[in-house]
Structure I
Amino acid sequence: MSSIDEELEDLYRRCPILDDEGFLERFPAAPDFASFMDGASKTFARQDKKYPPFEKVGVDTTQEYIQLLSYGHEQVVNTYNRVVDILELD
């Protein structure tokens, strides 16, 4: 198994909502968005290990961030929509 496959498997293990049909109907690009945010949080975290987009909404992890998406948190949904548009995930 490649490291990419292992990372995706780990992401799905940490964010089981990514397998939820109702969630995916509302946010079909959520797995790609979660993968993007997870990678960005690892790559661009500050020295204190905080990732500013997560910190802005009061969470520390991708799992918590995706949970906010499922709740319809306005700021997270706006970020989702911008990332989906920029990366052409739709």
Structure II
Amino acid sequence: MKKDRPNLDKLRQLCDELTDRDSQLKKNAAALWEILELLRSVNDDLSRIRPKDPRVEEQLGECMTDLERINAILEQKGCKKVDHE
């Protein structure tokens, strides 16, 4: 049984590392979803702006298209928001 001890210690170490990674991934994902919600809000705000200058309107449209591409990426990759404890 003593020969199994190093293997058990290594397994515990790997489990701890996975737990740390999982925790960090959850934090990263939560922050990214908050950023995405803010981007959606910005896109909505931009859509309500009615500039008189056609060049400005075109530039706003390009910005909104870029923001919409973010949502398309999420859909293509099958991303979905999940609640974490």
Figure out for me which of the structures I, II the number 0.9 belongs to, where distance in nm of label points 7 Å out along Cα→Cβ at positions 38 and 70 was derived from the coordinates.
II
With distance in nm of label points 7 Å out along Cα→Cβ at positions 6 and 62 derived as 6.2, matching label from I, II
II
Using FRET efficiency 1/(1 + (r/R0)^6) of positions 30 and 54 (r between Cβ atoms, R0 = 35 Å, to 0.05) for the comparison, can you identify which of I, II gives the largest number?
I
Which of I, II yields 22.5, 80 [Rg and Dmax of the Cα atoms in Å, calculated]
II
Suppose helix-only ellipticity at 222 nm (-39500 (n - 2.57) for each DSSP H run of 4 or more, over all residues; to 500) works out to -20500; of I, II, which structure was it derived from?
I
Comparing mean count of other Cβ atoms within 10 Å over residues 22-29 across structures I, II, which is largest?
I
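We did not get these values from a lab; they are worked out from the coordinates using the rules stated. Note that the coordinates shown come from a computational prediction; the quantities given were computed from them, not determined experimentally. Cβ atoms are built from the backbone, for glycine too; each structure is taken alone.
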